[in-house]
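Each structure below appears as structure tokens.
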Structure I
């Protein structure tokens with residue numbers, strides 16, 4: 001058998017759940033077996049934990065696969081599960097603590113949050129927005145972004161959150177595709193002490209735009225903005241005057257809750273559609289079991305609501321479980337590189353959910369920063385967004401978790417809606433770098449190019465074999481693209497586009513997008529495995545690897561390496577890193593070239609732009625860099641102003 005992706009990197013370290021944690025965990029031994037024996041019954045029981053106005057008649061309708069329907073005939077409004085029922089049981093419980101980048105703070109109880117949501121919903125109705133409309137939300141991480149999302153859900157309008165770092169052109173594309181009727185935005189948002197002109201971008205996006213009729217503007221930075229009296233409304237003028245209670249619109253389980261755009265291989269963003277009943281079931285269930293949430297917890301997900309992680313694990317999952325969360329407006333390095341750790345100490349955060357990119361950045365800055373703060377309140381750590389290198393996992397475990405906190409390394413997508421693969425912290429023995437096992441009720445496999453399951457010890461392509469409640473219901477306005485992108489590779493199997501390997505104990509190791517697999521002398525090598533081998537070296541904080549064309553080997557491995565602290569790159573270190581990779585995973589994976597760089601080109605969400613690194617390696621004209629957080633680093637790498645060496 002020829003593996004679709006080869007299994008090269010091995011990891012022997014293991015971490016069983018702490019005994020006390022295991023005894024008190026929400027998810028106990030046997031949950032996986034019960035769910036595997038009766039997955040539909042498992043999801044039915046999870047859904048019953050929500051507030052339904054009318055029970056469903058049919059749990060799963062698979063007659064028109066892959067256009068699956070869940071909880072058919074069921075009626076609900078997601079805000080009643082997220083707000084109203086908690087207001088009845090515990091109105092003064094804090095839903096969100098918020099800290100602005102300049103240091104201003106606020107807190108909202110569940111009662112106050114419901115009232116604010118109802119007032120915002122009333123304002124939207126006054127602006128002509130109703131059930132079935134779509135509202136774009138283009139904001140920073142202020143409490144009002146959660147209010148805006150929930151207000152749309154309250155009145156049955158789909159929301160489409162657009163990340164505040166996107167350009168006016170990107171916003172316009174999404175407004176047009178979703179036929180948005182209104183936009184909710186801010187005058188500006190704070191980022192590293194500077195104002196991001198959100199209202200200005202909205203104005204530019206709306207030039208000759210045909211569907212948007214009104215714009216609701218939150219005053220945050222008090223920067224000057226242009227004003228259209230026939231279209232624009234100040235939040236502080238229209239929202240506070242509304243009633244503090246508005247009856248929730250009754251929705252069908254399959255009605256659209258939101259459209260969220262994710263990048264597509266063709267360049268045209270895909271509008272991923274999620275519906276009310278199934279999505280809320282998935283995020284509510286996973287939040288409770290994966291994060292082991294307790295009434296005493298203070299939970300912090302560091303994502304932005306412009307991405308699905310913010311939807312699922314800042315807004316809907318935590319609120320459905322009555323959790324108390326922290327929201328932070330700014331970046332990790334403003335006004336200094338210890339800001340996150342100061343917040344954890346200040347608010348006594350117990351659960352931290354963040355991205356491997358952030359963890360590797362902290363590694364680069366040095367462990368002396370977090371270890372100088374009091375992080376003793378933490379009891380659980382999470383990772384999301386991409387595969388985490390084993391050494392980054394170990395650094396997180398030691399210097400953030402104090403060698404005492406279980407780590408839940410989660411795999412999922414915008415399309416899946418909720419976590420699909422993750423340890424359950426009271427049950428699963430974890431391995432650094434492995435997302436471990438499927439969530440209960442999720443049926444995954446690793447297959448070869450022909451769709452045949454590979455045995456343990458082999459690599460291949462990740463597939464999901466059965467439908468699940470929080471799955472996307474399609475690509476907005478494009479059912480053919482939905483079929484082609486996700487269901488055409490293997491008959492009856494959902495293919496997310498990721499590579500994966502099974503170790504000898506059937507643990508799952510995600511290998512990133514199959515687009516990033518390199519074919520070197522006939523060997524399919526994952527960029528993730530080579531990057532993990534590089535980060536395993538004591539001098540390396542972060543690495544990105546791409547395949548570039550090579551006349552001899554087909555593709556050659558080009559590595560871009562960020563060193564820790566004050567370590568200087570030199571020719572001897574390049575040779576040492578090559579030998580280190582060869583020792584870890586084999587000579588075939590030894591990089592042909594290594595470039596030392598102070599940073600890697602990343603989007604504002606922290607994703608490494610390997611496409612640009614590939615362009616640089618092959619000396620092609622660079623693609624679009626407007627969404628990068630650090631576009632200057634691309635020019636520095638391309639111009640050779642960083643240390644590099646090549647065979």
Structure II
């Protein structure tokens with residue numbers, strides 16, 4: 001295997017995305033490069049057609065003043081024209097800056113102002129309205145280009161342009177040999193080491209940072225990821241992750257250009273599963289939350305099934321739990337078990353996989369945060385080759401991944417191709433690879449804190465290599481791993497993931513650092529708990545009312561007790577058992593700053609925002625009162641106020657158990 005320095009040179013003559021696009025138009029000219037489902041109909045574009053569209057749009061951007069180094073915001077959901085815009089911007093040496101489509105105006109203003117974006121390519125009227133509402137904060141933003149024209153006819157078009165118009169202007173410019181040559185010269189002049197894209201972090205601990213990735217970073221990482229899993233031009237993927245997330249940039253853009261496979265854009269977020277089923281996705285990626293939701297929806301639906309179906313479902317799930325992973329791993333399995341599993345494939349597993357749109361999956365990945373082991377094993381037991389990946393924006397995704405045949409629910413695999421990983425003295429994971437970012441935009445101090453002079457990156461995560469498997473295990477964010485006053489280890493994410501295994505617990509936030517005991521907030525899953533309420537004729541008027549229902553509290557109390565029993569059986573974690581908990585009166589929401597745009601908990605912010613409830617958990621109160629400002633989808637503000645019950649929990653284990661945990 002080549003070392004990481006050699007890998008930087010493998011891109012050769014095709015070391016930028018516009019060059020790869022030209023290559024793919026030659027290699028796979030008539031093969032589909034992009035599909036998009038619109039009004040129930042799939043539309044397809046070949047690599048040759050995409051090359052022409054990108055070329056014309058690039059020339060149109062030039063007429064609007066785009067120059068090398070200019071930043072162009074890309075805002076919207078997964079639409080072909082937004083992906084094509086990235087390649088068009090890169091054709092001139094410009095830098096696309098994808099922005100989360102669900103960002104509120106203030107969040108968007110910060111990113112565009114910080115990036116100094118001069119042009120924005122957006123999806124629709126909603127995004128245009130956001131930009132216009134913050135235009136006074138964006139003096140450098142001179143042009144807005146929109147994909148969907150609906151609702152924009154009566155707007156002031158002095159600096160607004162439709163995608164079609166910019167493309168048409170570029171098509172006319174392409175007839176001029178001088179302008180066509182200027183574009184060719186710029187594409188040829190670009191290098192692998194040039195800045196290719198800026199992706200802003202989710203801002204778990206503060207303001208988002210602009211991560212600068214070069215062409216080499218993305219292209220070599222995408223190529224190595226493809227080599228690791230033997231991906232090729234015949235893969236089918238569906239693009240549904242946020243454009244601003246590094247995962248989408250690698251899986252839906254980088255690897256498509258590097259390997260030449262087709263990317264399918266769904267009709268909407270609500271049709272992803274159906275659309276995935278229609279295209280026969282062979283290569284898929286999803287954060288744990290997606291798999292958690294699929295499992296929750298399945299279990300909720302089965303509660304409404306007839307007695308025979310329900311009994312059959314649970315029987316064959318038991319067969320899958322015992323033998324499914326062994327069959328997937330091609331391990332020896334008794335003939336009777338194989339026959340039972342084969343029957344289960346016909347009656348349960350096959351229909352389930354079809355329902356999930358995962359029938360044709362050859363390689364499936366989950367990453368972003370830890371997935372509950374039981375959820376992970378559930379999907380693998382159905383015969384789905386689901387694996388875990390550990391990555392970061394600063395690494396162009398790939399740090400470690402699980403090789404086929406070496407899949408463990410509690411690890412994130414081995415270092416990927418050309419990646420080096422080591423553990424610092426304080427337990428922090430450090431890595432070095434061809435994907436290591438250039439730096440944080442306009443923040444040399446933070447860059448120096450994160451990236452060492454010899455190219456190692458401090459991940460911020462605590463972990464260790466399992467001596468039995470050689471695989472990396474991630475415990476938690478390094479800054480979050482601490483101790484109780486007793487000296488017992490406290491890893492909040494580890495505890496939270498155990499709680500989130502239960503379908504009716506959507507989110508959990510644990511506290512305990514430097515305190516006498518561990519406590520937590522819980523969010524109910526409205527789909528799961530609402531289904532229970534409907535089946536049991538329980539009426540409720542709001543999320544707050546349902547979350548406070550005595551039977552809901554009783555059920556979640558049983559779940560917390562089970563988690564405590566599980567923790568008691570783990571010597572290192574026995575001291576982190578939950579002593580007291582409460583069910584929050586509202587869902588944690590990214591619009592309220594409680595979650596990042598990638599749905600990660602902002603624990604510090606939540607601790608401050610709900611300080612009265614944290615205090616109540618530790619002062620012996622039986623109830624806590626809270627008044628919370630919330631942001632509605634239309635941007636309006638409101639207030640939710642109420643009391644929440646606090647539940648005391650028994651701890652499990654002997655005095656020796658807790659003494660060992662504290663040592």
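The numbers here are math on the coordinates, done by the rules we state, and not lab data. None of the values given here were measured: they were computed from a predicted structure. Cβ atoms are built from the backbone, for glycine too; each structure is taken alone.
-0.57, -0.73 is what came out when log10 I(q)/I(0) by the Debye sum over Cα atoms at q = 0.08, 0.09 Å⁻¹ was calculated for one structure; which of I, II is it? Among I, II, the structure yielding -0.57, -0.73 for log10 I(q)/I(0) by the Debye sum over Cα atoms at q = 0.08, 0.09 Å⁻¹ is I.
Relative contact order in percent (Cα under 8 Å, 6 or more apart) computed as 10: which structure among I, II?
Clearly, the read-out refers to II.
Which of the displayed structures (I, II) returns the greatest value of distance in nm of label points 7 Å out along Cα→Cβ at positions 154 and 498 on calculation?
Details: I: 3.5; II: 6.0.
If we compare distance in nm of label points 7 Å out along Cα→Cβ at positions 154 and 498 over I, II, the biggest value is for II.
State the single structure among I, II that was used to calculate mean count of other Cβ atoms within 10 Å over residues 394-401, giving 28.1. Working through the options, I get structure II.
In this comparison of I, II, the computed figure -11500 for helix-only ellipticity at 222 nm (-39500 (n - 2.57) for each DSSP H run of 4 or more, over all residues; to 500) is attributed to II. Here P(r) over Cα pairs in 5 Å bins from 0, in percent, for residues 290-353 alone was derived from just one of the structures I, II, and that gives 4, 16, 25, 25, 16, 9, 4, 0; the source is II.
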